[in-house]
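Have a look at these structures, which come just after this line.
No value in this document is a laboratory result; all are computed from the given coordinates. Source: prediction; values computed, not measured. Cβ atoms are built from the backbone, for glycine too; each structure is taken alone.
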Structure 1
Amino acid sequence: MQRPTRREIYRLHAEICAGLADPTRILILYELAEGPQTGTALARILGLPQSTVARHLRILALRGLVVAARRGGIVEYTLADRRVIQALDLMRAVLMERFHLYPHAVD
């Protein structure tokens, strides 16, 4: 297997970030950090239509952020890599620090 070029790495990085560029997808990832869930369970927990959750799960799966496993007639989703939550937490810490430094930004 050929190693990706630097440009390909940046493109892949951008694709992962695009997968994170929606608040609903971030909420889904945090829910999956608690453990595997079905799309139906996620829809109930988040108070969203199942079709909306399914669309976001498809995007997360295409970006390699979640993994779907079929068990009989049920599809269960899990995080592909828990480090994504660490990255989200780090970005959230940066954001909170920025708000602390610039309190007018929350208005």
Structure 2
Amino acid sequence: MPERTIPALRAAIAAFTPQLLADFEANWRAKIADTYDIGAAPAFLARWWGAYALARDPELDHHVRDLEQRAAECADPDKAKDLLEEASKIHYRVAALEPGE
């Protein structure tokens, strides 16, 4: 993971997960640049930190998306809850990654 700054994260996205770059830029404009709301920067960084952490591991990203899709299609509420809890644990784990990990 890069330094935990928006410029470092943007550079990592551009270099290693360019498929995220257009959405990153659009979200940056909508949440920060166009609104001049720098108070939104920590939430922006947290959201994209996790997105990048997943996207840089395509297998893990696919696994999480599969869990979420299966939960959305599941008729059994308990099974859907279990699937979403598993996906959530992965989201929390990657969000906690530190620079250099």
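Tell me which structure, out of 1, 2, gives 24 once relative contact order in percent (Cα under 8 Å, 6 or more apart) is calculated. Could the numbers behind the result be given before it?
Values: 1: 24; 2: 33.
Corresponding structure: 1.
Thinking of 1, 2, which structure, once Cα Rg over 2.2 N^0.38 Å is computed, gives back 1.23? Please report the intermediate quantities before stating the final value.
Numbers: 1: 1.23; 2: 1.19.
Traced to structure 1.
Out of 1, 2, which structure matches -22000 when helix-only ellipticity at 222 nm (-39500 (n - 2.57) for each DSSP H run of 4 or more, over all residues; to 500) is calculated? Present the calculation step by step, with values, prior to reporting the outcome.
Details: 1: -19500; 2: -22000.
Structure of origin is 2.
The value 3.3 for distance in nm of label points 7 Å out along Cα→Cβ at positions 6 and 22 was derived from one model only; which of 1, 2 is it? List each step's numbers first, then the result.
Values: 1: 3.3; 2: 2.2.
Value 3.3 for distance in nm of label points 7 Å out along Cα→Cβ at positions 6 and 22 corresponds to 1 out of 1, 2.
Thinking only about distance in nm of label points 7 Å out along Cα→Cβ at positions 30 and 86, which of 1, 2 has the largest value? Walk me through the numbers before you get to the answer.
Values: 1: 2.0; 2: 3.0.
Top value of distance in nm of label points 7 Å out along Cα→Cβ at positions 30 and 86 goes to structure 2.
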